[in-house]
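A.B. asks: Following this line, the structures themselves.
FYI, it's all coordinate maths here, none of it is from the lab. Just so you know, these numbers come straight off a predicted model, no measurement behind them. Cβ atoms are built from the backbone, for glycine too; each structure is taken alone.
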Structure P
Amino acid sequence: MYETSQNSITDFSKEDFFVNENFEIDKFPTHFLVVEKKRNIEKHLRKTRRTLGDLQNILYAHAKYSVLICVQGMDNSGKDSMVREVFKDFNVRGVTSYSFKKPSEKELKHDFLWRHYKVLPERGKYAVFNRSHYENVLISRVRPQIVLNENLPSIQSVEDIPSDFWDKRLEQINNFESHITNNGCIVMKFYLHISEEEQRKRLLKRLRDPKKNWKFEASDISERKLWGDYQEVYEEVMRKSSFEHAPWYCIPADDKASARYFVAKIILETMQQYTDIQNPKMSQEVKENLSKYKKILQNPLENS
């Protein structure tokens with residue numbers, strides 16, 4: 001219904017984006033029609049992220065939960081700008097962003113989750129994974145030769161990769177997320193869903209704008225040829241790893257302004273469900289001596 005009728009952007013809730021076991025990526029829109037103009041959408045985003053910033057300060061003081069945000073998507077889906085715009089009003093002490101590129105030599109000497117586990121957020125803080133542990137069942141599956149770099153036992157060639165390898169690896173990811181959520185980490189995963197046509201336009205824009213030429217890589221062309229393969233794998237992975245405790249949300253991302261607002265709104269709706277996250281109460285000692293402490297601080301220190 002969203003493709004054929006206009007809605008107010010504030011009418012959408014996180015349930016509209018939740019990925020379930022029946023999710024079909026080619027039937028989910030890459031753009032929702034909304035009545036608001038871009039400037040009004042950006043106004044909604046600013047208001048939402050200010051509220052998120054306030055809640056982040058409370059999360060930091062409460063120090064019993066952490067938050068992990070995973071952002072995935074095809075090249076040029078807007079991941080970098082999404083992270084920049086959604087978390088702009090956060091206190092820098094409370095959020096860290098990681099972009100996982102090709103594993104280092106040291107990282108390849110550990111299991112595939114090691115480099116992700118060691119940068120999980122501590123209690124009271126956010127971590128944003130711009131590309132995440134899911135790369136190990138997405139890119140690696142489309143380009144299985146990548147697995148050979150891990151130097152795994154019994155796998156000397158692509159032909160040695162067993163048929164159940166990817167299901168087992170995805171099970172390990174699900175277990176990893178179950179473990180961290182059971183220990184107070186709030187997990188939200190976002191797939192920025194753009195159309196092939198929109199990606200083409202964005203790539204052309206990079207080539208035409210001298211200031212953005214540096215972003216273009218020859219591999220962008222070869223990866224586009226695998227569009228169908230990536231879509232198929234994304235659909236399967238999200239279906240099999242989207243749960244109430246660690247949900248996937250498919251975000252229509254052809255329009256960057258609305259996509260950023262949707263992500264911020266979902267994070268806000270989720271955090272508002274944790275009503276136990278409150279500022280710590282004043283200690284009994286301070287409460288009993290509050291008047292005395294105020295009186296002392298009303299006067300400057302005497303010179304010794």
Structure Q
Amino acid sequence: MTAKLIDGNAIARKVREEIRVRVEVLKQKHGVAPGLAVILIGEDPASKVYVRNKIRACAEVGIESQVVRFPTTVSEQEVLDCIERLNKDAAINGILVQLPIPPTISIRAVLETISVDKDVDGFHLYNVGGLIAGDSVFPPCTPYGVQKILEYEGIPLEGRNVTVVGASNIVGKPMALMLMQSEATVAICHAKTRDLAQYTILADILVVAAGKPNLILPQMVRTGAVVIDVGINRLPDGRLVGDVDFEGVRQKASHITPVPGGVGPMTVTMLLYNTVASAEREANHAAAGQIAR
């Protein structure tokens with residue numbers, strides 16, 4: 001058996017075309033364009049690349065965007081004041097603070113200051129907590145992207161055994177909660193899990209987001225499993241790889257995502273998706289208010 005390669009770039013293109021159409025409807029029906037503001041603190045090279053990619057992606061689908069830049073010496077209060085201004089700006093539907101940020105600024109304070117209605121990254125405590133009750137305004141983008149990949153590939157979740165390797169607040173924990181909402185049976189593993197293989201071998205669907213290259217070997221994977229590799233690691237020779245032994249595991253899995261070109265393109269795509277959803281909700285509220293008057 002050789003696994004079907006899941007092309008994250010192709011799925012991202014399809015979803016972005018849907019987003020572009022929704023943006024056009026917003027412009028024609030309501031006369032508004034969705035707006036995303038990105039706050040970038042400092043000169044971290046990777047962060048600058050990520051922000052540039054997000055701005056380019058916005059332009060591709062018709063979302064207006066702006067970058068607010070601060071030096072690393074910026075005070076926490078200045079950043080929070082900026083967020084409050086963006087919260088009140090009707091032209092901005094989504095606010096994103098590019099991580100990491102300087103240790104002098106509280107991540108929690110930043111995330112709690114962003115309006116729930118504009119938290120398109122899905123990191124606000126309300127949105128994270130809402131995953132338990134199933135009523136988040138915006139799901140976090142990376143797990144949301146994994147969910148979309150499974151949906152586009154026609155892979156059912158109900159009643160399936162799913163193992164999530166990695167328990168971060170950004171990917172692992174919300175991923176597990178979103179899978180449970182789809183009535184999957186979920187095991188979540190982490191750095192302290194003993195005998196990881198006894199959990200991974202039971203999985204119909206294996207989602208790996210641990211940040212450790214070659215963590216998942218072929219003997220740890222059930223024949224015919226779906227393997228979603230969220231990890232991204234740069235080896236000493238410069239190559240980018242995931243957390244899964246790709247060449248070995250693809251001989252046993254039924255589906256597998258490559259790194260790069262798997263989950264990565266979907267993360268930015270779901271940021272655009274959430275931003276448009278925010279703009280649609282605001283436009284519908286405004287229209288309903290006019291009708292009520």
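A.B. asks: With mean count of other Cβ atoms within 10 Å over residues 116-123 coming out at 14.5, pick the structure among P, Q it was computed from.
C.D. replies: The read-out comes from structure P.
A.B. asks: Continuing with this model, one more query. Which of P, Q yields 10.6 for mean count of other Cβ atoms within 10 Å over residues 156-163, as computed?
C.D. replies: P
A.B. asks: Can I ask one more? Of the structures labelled P, Q, one was used to calculate semi-axes √(5λ) of the Cα gyration tensor in Å, for residues 108-235 alone, giving 26, 17, 13. Name it.
C.D. replies: Q
A.B. asks: Also, quick follow-up: Given a computed value of 1.2 for distance in nm of label points 7 Å out along Cα→Cβ at positions 60 and 276, which structure among P, Q does it belong to?
C.D. replies: Q
A.B. asks: Further, regarding this structure: If semi-axes √(5λ) of the Cα gyration tensor in Å is calculated from each of P, Q, which structure is the one that comes out at 38, 26, 19?
C.D. replies: Matching structure: P.
A.B. asks: Given a value of 22 for relative contact order in percent (Cα under 8 Å, 6 or more apart), point me to the structure among P, Q it was derived from.
C.D. replies: Q
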